[in-house]
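Some structures to go through are shown next.
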Structure I
Amino acid sequence: MLKSFYSFRAMIKRQRIKYFSVRIFVLLFFLLQIIPCSAQSKRMFLWIDASANWTLLSESAQLKATAEKAAKAGFTDLVIDIKPNIGYVLYPSKIAPRLLEWKGVKRDPDYDYLKKAIEYGRKNGLKVHAALNIFSEGSRPSGLGLVYDKHPEWQTYLYTPEGIKPITQVKSKQSLFVNPHRSDVRKYELSLIAEVVRNYPQLDGIILDRARFDGISSDFSEETRTAFEKFIGHRVAHWTEDIFTWQKPEPDSDYQVTPGPLFNKWIFWRAKLIYDFFRAARDTVKSLNPKIEFGDYAGSWYPVYYKLGVNWASKNYYPKYWWADSAYHQTGYAELLDFFLSGCYYYEVTIDELRLSQARTDLRQEAAMGKGKEYWYSVEGACDITNKVIMNATKVYGSLFLMQYKDHPEQFQRAVKMVLQKTGGLMLFDLVYLNEYDWWEKVKEIRAE
C-alpha cells in the first residue's frame, strides 16, 4: 500500500514537471516573437558595384581578401554587380557583350569574376547574389552600351519640355535606358537572367536593379503610344497633352508636370507592365533553380516612386494618393519577391531631424526623389513607409548609401542602428566607400551589439 502511494506521488510530480515545462516553452516562444532580434541575428548585405570596384577586384587575391574582410565584419551576404548601367556583363556570356576593360584597367578573360565571388563567399560563410541593372543599356560618360553600338532602336524616348527625344540626345541622362514596353527588350533581359541562373547553380540569389522606366518622361515613342491606345481602347486625341504637360508655375521656376485626363490610366498601365516583367523574371529564376532567392532593390520614397512606373508594394495595399486609381493596387509586386532592399538613402536618421533647418536635401540624388520634408525623407520614416506598404508580403532589408555620411561616422552608425531596429536587416552601398572611409570596424562594432 505504501509503495503504491509513493508511486502515485511520483506520477503526480512528473505530470507537474511536464505541465510547467510546456508552459515555459510556450512563454519563451511568445517572448521570442515580441522581442526584437539583435544586430547579430540579422542579415547584412554588402553591395559591390561593378565599375567603382573594377580596379580593386580585377585580381582574384583582392576578391578573396574582400570576402574574408566582409565575413569578419559581420556581413552575411555579398551582392555582386555583374551588369552595370553600361549593360555589358562581368561574366562569360553568349548573349551580352562582356566588359573586360574599364578606364584602362584590363581583366584576364579567364578570370570568371562571379564564379570566384561565389567560391570565396562560400568559404567564408557568405551568401552571394548577382545583381543586374535591367533596363539600363548604356553609359553616357563612357559612350558605351547597346543603345550606341547594337540596338539604338531600343532606347527610350523622353517627353521633355523641348519635345520628344531619344535618351541619347538628352545630355542630363547618365544611365541610358531602353524601352521596357518593347517585347524584344524584355525577352533579352529575361534571357540574361536565365543564363546567369543556368551557369551559376551555386548562386544564392538574383537581385534586380533599375527594373523600371527612366522617369515620368519615359516612354513616349510611337510604338508605346500605339500600345497604350490599344489598352484604353481608343486613340489619344492630344498626344502628349492628354497624358500631361510641362508647365512653369512661375517664370523662373522649374518645369512641373500638369496631369491630363489620361494621366492615372497611364500611371497604372506603366506599373502593370513592370509588374508583368517581375512576374516573368521570378518565373524564369524559380523554374530553373527554385533554391535561388529572387530580390529587388528600389527607392523607399513610395509616394513619388510612381514616376518610375514601379509599384513595389503589396497587392493588398491600396494607395490613397491622387495619382493612383482604384485598380493601382493590382500592380503591387511585393508578393513576387523573396526579399526587398529598400533604399533609405537619407542623411537624416530620425523623423524629427527633418524639422531642422539644416536638413540635407542636397544629398538626394536618386531618381524621382523630392525635396520635401515629409516623414519618409528620413531613414526612420523610410523604414516605416516601406513596412507600411509591403504589409509583411516579403522580407524587408533597409539600405544605406555610405557616401551620404562622408565625414560623419557617428551619423552613419546611428543610421545603421535605425535600419537594424526597424527592418529585418541591412544593405550597405557600397564597398568602395567602406574602403575609402575605413569604416569596417564601425560596422563590426554595431554588429557585435
Structure II
Amino acid sequence: MIIGMGVLIQTVLSEGFTCPVRDVLWGHIYFTPELAALADSVPFKRLHRILQLGPVYYVYPGATHTRASHSMGVYHLGRRLLQNLVERGMADGSVSQTLISREGAMSFLCACLLHDLGHFPYTHSLKELSLRSHESLTGAIILADPVKTLVGRCGADPALTAAIIDKELSGGSGNTELLFYRKLLSGCFDPDKLDYLNRDARYCGVPYGVQDVDFILSRLIPCPERGIDIDSRLIPNVEAILFAKYLMYRTVYWHRQVRAATSMIKKALLGGLESKVIAAEELYSLDDQGLFALLREKTGSPLAEAVWKGNFYSVAAEIPFIEADHACLRDISQRSRYEEQLAEEFRRAGIPLNIGGLIIDVPEQISFETGLFVLDEQCGFAESSSAFKTEILDSFVNTLYTIRIFVNSDFCEKIETMRELSDILKGKKLWLRS
C-alpha cells in the first residue's frame, strides 16, 4: 500500500517503537518488537564478535566497538533521517507529490540495520582478493531464512531490503523508491558515514570525526531523483565531513601500524587462498576469533600469529604513490613478485628475509563523495562556493596514498643502515623491472 508522507510520519516511523537499546553515542535507540527480534537473530549477533576497526585497538586501545553497535547506530540515524526528510518535505512542499510506501520505509530501516550483515573480519582491506563483496553477501543472507522471515515480520520486503544494499539486485518494489533509498544509504551525508565517523572518533579518543548531526539532519532536503539536496548553509558541514574523513584515514584507519597488521593478514590469506588450503566460502561466516583460528589451523601462518599477538612488521621505507610509476602495484599478485625481488636483494646483502618477511603495502582506493546539489546556488557541490574544489579533494587522496615497505622487525634496524638497499627502496623503482 502506498501512503502519503503525512500519514507515514505518524505511523510507520513513530508508532510501535517501544524497545530501547542504550548506545554510548546516541543514547536510547528505539526498535519495534519485530526489529528488536531481527537484531537478536543469530546472523546479526555475529557482528557483536567483529571489531569495527579491526587491529586499530593496538594503536588506540579504546577502539573495541563492534559492527553490531555501528549497525544499530546506522539504523537509528536512518530512522531520524527519514523522519526529518518527511517533515521537511511536508513543511516546504518540496516533495508534496512524493509518495513512500509503508513497506518501503520499513525496508529502508531494515537495510540500515542489516547493511553490514555480510561483513567478515578485515573485509574492507581484502577487496584485492578474489572474494565476494560484503554487499553481495549481505543480500544473500537477507534473502535466506531466518533473516528473510524476520524482515518480513517487520513489515518490510526482503527483496527490496536486500536490493537497497546490494546494487546488483533488482529489488521487489518500484525503481523510483528503490533508487531513492539507495541514495539515502550511500552518499556524503548517509547514516553509515555519520555514525562511523562519530563513533570511531569517540572510541579512539580523537576529535577529528565529530559531526553536527542534529543540524545536518535538520537541513537536508528530500529529492526523489537525487535522494537529498542541500542549501549553502550546509556547505561548511560537507567540508567538515570531508576533512574529517581525510583526517581519520590519515591518523586512524591508515595509521602505519594498522597498515602493517592489515598487510600481514592479507598476505597470510592470499597464501592460503592461492594454495587452496583455504576456500573463500570458509571466510564469509567468520568472526574475529574464527578468522585467526582458521589461519592457524589451515596455514600455520606466522604472519597471522604475529598479528594476533600484536607483533607487527616495521616500516623500512615510505614512497609516495605515483600512478605513472606504480600502477602495476595495484595488482596484488604482481606485488608478490616484486616483494620477492626486494627480499632477494636483502638476502644478497646478508639479511635472511624468508618468504613473507617483506610486504609491499598499497592502500585500497577510496573516494571523497561530493555528489550533492546545492539548491540555492543551483549547482553541484564541486561548482559551489565551497573552498573544497576537485583539485583539493584530489590532493587529499594523493597525500593518503603511500606505498610502505614492511619488513620483519628483527631486520629493520640493519636495513635502515644499508645505504645501497635504502636507495633501492626509495628510488630505484625495482617494481618497474620486467
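We did not get these values from a lab; they are worked out from the coordinates using the rules stated. Values in this document were obtained by computation on a predicted structure and should not be read as measured data. Cβ atoms are built from the backbone, for glycine too; each structure is taken alone.
Values for this structure:
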read-out: Given -14500 for helix-only ellipticity at 222 nm (-39500 (n - 2.57) for each DSSP H run of 4 or more, over all residues; to 500), calculated: source structure among I, II; value: II
read-out: Structures I, II, by mean count of other Cβ atoms within 10 Å over residues 46-53: label with the highest value; value: I
read-out: Of the structures I, II, the one that 15.4 was derived from, the read-out being Kirkwood radius over Cα pairs in Å, for residues 62-197 alone; value: II
read-out: Among I, II, structure where FRET efficiency 1/(1 + (r/R0)^6) of positions 358 and 390 (r between Cβ atoms, R0 = 30 Å, to 0.05) as derived comes to 0.25; value: II
